[in-house]
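The structures considered in this document are given below.
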Structure P
Amino acid sequence: MVIAPQRPNTNPRPWLDASIAPQIVVDGVHKRYGDFVAVEGVNLSIYRGEMFALVGASGCGKTTLLRMLAGFVTPTAGRILIDGIDMTDVPPYERPVNMMFQSYALFPHMTVEDNIAYGLKRDGVDRPECARRVDEALQMLQLGGLGRRKPHQLSGGQRQRVALARAIVKRPKVLLLDEPLSALDKKLRESTQFELMDLQHELGMTFVVVTHDQDEAMALASRVAVMDCGHVLQVGTPAEVYEYPRSRFVADFFGTANLIEGTIESHQDGVLTVAAPVGSLRAQDVRALAPGTAVTLAIRPEKMRLSKTTPADDQDNCVSGEVWELGYLGNRSIYRIKTPDGQLLTVFSQNEKRTLDWAIDWGDRVQVHWSPEATAVLES
């Protein structure tokens, strides 16, 4: 390790330890542009050494929030603290953060070395120290031998590395990344995700990443914040947000979910019985929701199973239907099953055997079944 790492928190889940103070605190932050509310009442605590992701659709406020962390946008209300110091009115160049832009924003007339060194030269770092740190960054990002090239002579992945090298060479406490992998093709994006994780682990630096790609967030982040219409709807580890969504929006946005509306019929021994258009369904839930309460059941497609006969386990939920749509994706197949009431249920089926034949094909009558434990209950 050549660039001096900032030792990450040794606790893998510092947010569960009340004795550990967060490195970044976003306290009641609002941002309005006239009558338009971009960010409203956001509260976040981000810990040293985290890879924290802000996730949401375009226009949800995640990039505005990132730009407020960077100092490019001033909050209308609220404050932002880094290491206990209020940064709300501190200009970008005085904050212990650096930002990697979605477009990479490389200077086309400069070489790779000059692009990386730009911030150091602006800060008045002497020439020998500047050259040493640029060389360290080149080696770390596997850009050795490319220092004299111009950006147009590089591949997309190499340009992404140059932008990342320029961001870390100043050794900020926090690195902000706006859609850092969006310009890469699928295969390169997947491999670069692991490289970014390895780099962040080596540096021990706090990364805050903005992305609209849920898969990318799940692969990269220690925790994610799901945003919509300027609000943070849920914060948690990728597994927590995926397996235990707190709202219909989160269940539907973060991953794929089948959403079935119904009303509570009864509650017994931690299992809810729900009356739904597709039939009576069961869901494991400790809450004593009153009969008649409107709820939405969320079931992930990979937790559902298909069969042409009624399953032997009578504890499972079971819905009949017809194969309405079918897609082959190599490692798995996606089935869309039309139920008698007209709802389409999405089911993922792993292609474990090497075959050209379909065990279940277009138009087949099938049974969709899943366990009560796989069912999340969301109050409508």
Structure Q
Amino acid sequence: MSGDRAVLVAAGGTGGHLFPAQALSEELQRRGIAVELATDERAIKYGGSFPARQIHTIPAATPTGGGVVSKVIAALQLGHGTLTARGIIKRTKPLCIVGFGGYPTVPPVMAATMLGTPSILHEQNAVMGRANKFLADRVNRIATGFPELGGVDAAITAKVTHTGNPVRPSVIEAAQLAYPETQSGRLRLLITGGSQGAKVMSDIVPSAIAAMAPVMRERLDIVQQARGEDEARVREVYQSLGMKAEVAPFFTDLPARIGWAHLVIARSGASTVSELAVIGRPAILVPFPFALDQDQAVNAAHLAKTGAVEVVRQSDFTLEWLAASLTRVLGRMEGLTARAEAAKSAGIPDAAARLANLVCEVAGI
């Protein structure tokens, strides 16, 4: 349909940016539209499975934090990246460019807008990130993961189309899994800290479970993501309690693990919140507290409105609080099914198709 020209997808090299970019790319390819990826060198570990006919590595840096010298170096790196991206866009003449946020998307989107190539930003979070905010005035349209978008003015709002956050096919697959039965009284617990892991989960969760009454604790089935440096000590706590627990730094089949669980304890990045909603699982969410935009807190608040999740600030996420919370859940497991249904009511399983429709409209396909 698109001849030799492709849609150029730009995404930073973390799972939070690459997963929705991957979901859109798969949907475009299903429609016979070729995709190329512009990213930074961090994406190489994901790149092998990314559905793009070509991957362009473009220099980028984050000009926030650090001193004046590091900011100047970052700005020069972004300038160099923009020149590199201009050359790629002039050579490949993409039908459209779709940026998924993070500073690695700045050079290709900047270059596209300079050259008059149609452009779309996708904002995963409920608050617009700094890189997308920098680019928002320049692009044709903005797609959003959440119904409301904070931190923008009326001119930006006028460009907005709510598509939802595209989720991978493995998430759609996990969404077909029925909520696990609760009659046996066993609670399947999944603990995850996002693609980077979260030390607080390793610090608090095993200690909280150790503090529970043995009669409650023995009803738990545990799968926990723990960063490499935390893995051994987390495993040791569970072994000392005589509990079987699966502990690993990374799960390639995380959506299936979410589908397995009765309850998830997690951060509240946009991908995590969207996947919980599409699959339909209750959760305890602990937003990352140090984000300048507090985007994870706003993401979590959106899902909390449905009654599906409990949101707790990291400062309140103590072993005593969690032990009491899990004991309450175990005492009334039948309430989890309604929370699972509430989560699913907020899910947008066809977000990739909705975003692909917008791409086709802007690209004139």
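Laboratory data are not the source of any read-out in this text; all were calculated from the coordinates shown. Keep in mind that what you see is a predicted model, and the values were worked out from it rather than measured. Cβ atoms are built from the backbone, for glycine too; each structure is taken alone.
A few remarks follow.
- Identity of the structure behind -13500 (criterion: helix-only ellipticity at 222 nm (-39500 (n - 2.57) for each DSSP H run of 4 or more, over all residues; to 500), calculated), options P, Q: Q
- Origin of the derived value 0.30 (FRET efficiency 1/(1 + (r/R0)^6) of positions 94 and 214 (r between Cβ atoms, R0 = 30 Å, to 0.05); candidates P, Q): P
- Structure with the greatest value (metric FRET efficiency 1/(1 + (r/R0)^6) of positions 126 and 294 (r between Cβ atoms, R0 = 30 Å, to 0.05), set P, Q): Q
- Each of P, Q could give distance in nm of label points 7 Å out along Cα→Cβ at positions 118 and 134, but the derived value 2.6 comes from Q.
- For the structures shown (P, Q), Kirkwood radius over Cα pairs in Å is largest in P.
- With distance in nm of label points 7 Å out along Cα→Cβ at positions 150 and 326 computed over the structures P, Q, the top value is the one for P, the highest of the group.
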